[in-house]
Structure I
Amino acid sequence: PNLSEQQLARLDESGIVYVGAEVNPGDVLVGKVTPKGETTLTPEEKLLRAIFGEKASDVKDTSLRVDQGTSGTVIDVQVFTREGIQRDKRAQQIIDDELKRFRLDLNDQLRIVEADAFDR
């Protein structure tokens, strides 16, 4: 809630910033909302809730943001999931990209070792 189009443009469908995005202090890295706790409502708030129903006012923005005095380009994104929890599409894509990068590095290292061994 209350994010500008410019802020949302840097986030994917999972609410995670894209690799390569230029970020500045206060920019959102991971978009997140949490429900507000049950609080006692004023009579005016009760009336508004009765008229309009429960809306986005029931959530609080708890997004991870860039610290003050920090800016730069996002070079890596890691998604951590709990054991036994289904991964979403973005988390699986990040894992697949990491595996692909690892395999390429492993192949490069193997090629270097083989070239060195055969050159002797």
Structure II
Amino acid sequence: MNQQASASASGHTPEEREELGLLKEDLARLRADIQALKEHLASLGDRKAAEAREAATARLETLRAELDRLAEELGTRGREAGRTLEEKVREQPLASLLAAFGLGFLLSRLLERR
């Protein structure tokens, strides 16, 4: 009768209270596990972001080196073309003068039509 009185006073039997306590403990462990998982996923995300940043930086450095190489090559070719043109003008000054005049005339006609 004493057991029935305590059960009816709290609304739960001792077994139900024990079960409820175990459920609360399980819920607390589950919350802790979820928090740990959340922190682990965040650290994975940070690591992946760092890896992606490193890969992007490496690719950018490669592209910069390639751009520098191409700029140097373009400069070299431009200087060579300038020297070649200068040599042609010295070898054939009259033909160069006529070519320059003809080019100027064509450009003026094209610009006139606009």
Can you say which of I, II returns -12500 when helix-only ellipticity at 222 nm (-39500 (n - 2.57) for each DSSP H run of 4 or more, over all residues; to 500) is computed? I
Just checking, which of I, II has the largest value of FRET efficiency 1/(1 + (r/R0)^6) of positions 34 and 74 (r between Cβ atoms, R0 = 25 Å, to 0.05)? I
Consider the structures I, II: one of them gives 0.25 for FRET efficiency 1/(1 + (r/R0)^6) of positions 42 and 98 (r between Cβ atoms, R0 = 41 Å, to 0.05) as calculated from the coordinates. Say which. I
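No value in this document is a laboratory result; all are computed from the given coordinates. Remember, predicted model here, so these are calculated numbers, not experimental data. Cβ atoms are built from the backbone, for glycine too; each structure is taken alone.
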